[in-house]
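In the part that follows, the structures are each spelled out as structure tokens.
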Structure I
Amino acid sequence: MKRFLQAKGRLRAGEMNRTEAAYRDYLEQQKNAGLILKYWFERFTWKIASNRCSYTPDFLVMRPDKTLELHEVKGSLKIFQEDAKVKCKVCADECPIPLFIVTPKPKKEGGGWNVQAF
């Protein structure tokens, strides 16, 4: 069986890292409280320029009024790499669904999540 090499720290498509899993748990709480209807992980891919350039948001979220949002989860804004910023920017400009960047708040600030429109 052939193994594909991935950059250190990269997971296969469809696998969540710890931050994404923690945000999924938060979304599940939001769903149980009636603040969102549904959410999906890596549900679709937005083609940016060609078949080789695309962007897959972490979460697609449906609000109770059936509006949709894209949520991109990052460990911090400091590690938000330039290529990811460009892809998010293009998606935010072209896609009719609002895009939000989500980062965890430090525990010393009470925890939770920072949600920033992109």
Structure II
Amino acid sequence: MNDMVTITKQEYDRLCAAAEDLADLKAYDNAIAALDRGDDELIPAEFVNRLLNGENALRVYRELRGYTQAALAEKADVNRVTVGEIEIGRKTGSVKTLRKLADALAVTVDDLI
């Protein structure tokens, strides 16, 4: 069947804009649902700006979660000195150590590196 409909350019543009608005609404709903499920979180601008300005990610996430170096080290089962040395850039940390720290902070290893 060759059904064809002809519409004006104005109507076509209106339909395209409506489709784009619908896609934006769906993306918003998905984002809110992810927050509600705990799959995602909102990070305050202060912390985001610190990350964007190149501050050590481990320090930023540690402070975001409200941990001292000692408390994070205990929770992650790593040495407190190691946490401090990673934060100041003296050490990069092994994959195993970074995994423990990431798990303790509820972030991904990629977030820390």
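Read-outs throughout are calculated quantities, based only on the coordinates presented, and are distinct from any laboratory measurement. This one's a predicted model, so the numbers in the text were calculated from it and none came from an experiment. Cβ atoms are built from the backbone, for glycine too; each structure is taken alone.
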Value -21000, calculated as helix-only ellipticity at 222 nm (-39500 (n - 2.57) for each DSSP H run of 4 or more, over all residues; to 500), assigned to which of I, II: II
Among I, II, which structure scores highest (criterion: distance in nm of label points 7 Å out along Cα→Cβ at positions 74 and 98): II
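If distance in nm of label points 7 Å out along Cα→Cβ at positions 18 and 42 computes to 2.0, which of I, II did it come from? Display every interim value, and only then the final one.
Numbers: I: 2.0; II: 3.1.
Here the read-out was taken from I.
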Once percent of Cα pairs over 26 Å apart is calculated for every structure in I, II, which label goes with the largest value? II
